[in-house]
1. Given a computed value of -29500 for helix-only ellipticity at 222 nm (-39500 (n - 2.57) for each DSSP H run of 4 or more, over all residues; to 500), which structure among 1, 2 does it belong to?
2. Identify the structure, out of 1, 2, from whose coordinates Cα Rg over 2.2 N^0.38 Å, for residues 27-66 alone was calculated to give 1.19.
3. Out of 1, 2, which structure matches 5.1 when distance in nm of label points 7 Å out along Cα→Cβ at positions 3 and 107 is calculated?
4. Comparing 1, 2, where is mean count of other Cβ atoms within 10 Å over residues 11-18 highest?
5. 1, 2: which one has Cα Rg over 2.2 N^0.38 Å, as calculated, at 1.31?
6. If mean count of other Cβ atoms within 10 Å over residues 43-50 comes out at 15.2 when worked out from the coordinates, which of 1, 2 was used?
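Taken together, the values in this text are just the output of simple stated rules run on the coordinates, not laboratory data. The structure displayed is predicted, hence computed values, not measured ones. Cβ atoms are built from the backbone, for glycine too; each structure is taken alone.
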Structure 1
Amino acid sequence: MRPKKTGIDRLIAASQASMDGLAATFREEAAFRQELAAGVVLLAVLPTLHRSGLENAVMVGSLLLVLMVELLNTGIEKAIDRVGYEDHPLSKFAKDAGSAAVLVSLLNVPVTWGLILLG
């Protein structure tokens with residue numbers, strides 16, 4: 001086992017790994033690119049809505065949640081694929097659960113925005 005990095009070296013390595021993960025997911029996952037594009041459109045509309053800082057933060061948070069869940073779902077899918085491509089009920093369960101998490105996070109956006117804008 002290689003020695004673990006500490007302090008600023010660990011922070012730099014962790015930041016680089018995070019950037020690598022974002023870049024790889026952007027490059028390889030159409031769903032991530034689509035969700036990011038939709039989020040950018042909604043972010044562009046946000047200033048015209050004249051909401052409070054807290055309301056804006058919650059609305060932005062709902063968009064970021066979609067991207068976070070998509071990143072985790074992609075990680076689950078890649079890990080399952082690394083193990084093997086054969087059909088297995090546990091692999092299906094893991095991939096379906098990850099996909100369901102993305103769906104729930106996507107449904108959270110219109111609910112959150114609707115409650116704020118119509119409330």
Structure 2
Amino acid sequence: MVIQELNWDNDVDDDLRLAIEDAIDADMVDGDYNNVVDAVVLWWRGEDGDLVDGLVDSLTDLVGGGAIWLLTPKIGRAGALGAADIAEAAQVAGLAQTTTAAVSKEWTATRLLAPKTLL
């Protein structure tokens with residue numbers, strides 16, 4: 001499984017990153033990978049700009065039907081996004097929202113599915 005990590009910064013949860021890499025038994029690739037990936041881990045904060053643009057950009061290398069794990073600061077933390085904002089951005093980007101879970105002390109993950117491509 002190839003997982004692409006986008007929008008990394010020094011505030012991300014390194015323990016979570018290591019747990020993901022341990023689970024896939026490989027390093028995550030970055031935005032320069034230029035090949036198909038099975039999933040994307042997108043770190044996003046309110047000040048990072050337009051979430052729709054970030055989600056659309058995340059689809060660049062993602063295989064049809066793949067998942068974007070949108071990681072946002074928990075509500076009450078700096079840079080947090082509201083659930084309605086995430087749902088609206090996902091819909092505009094053409095993604096289906098499935099699951100939201102607290103994944104660390106500071107971050108929440110929302111699973112967004114890309115549409116499957118038709119051959």
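1. On the way: 1: -29500; 2: -7000.
The value was obtained from structure 1.
2. Working: 1: 1.28; 2: 1.19.
The read-out comes from structure 2.
3. Numbers: 1: 5.1; 2: 0.9.
Answer for the origin of the read-out: 1.
4. On the way: 1: 10.8; 2: 13.8.
Sorting by mean count of other Cβ atoms within 10 Å over residues 11-18 in descending order puts 2 first.
5. Numbers: 1: 1.31; 2: 0.99.
Label of the originating structure: 1.
6. Working: 1: 10.6; 2: 15.2.
Source structure: 2.
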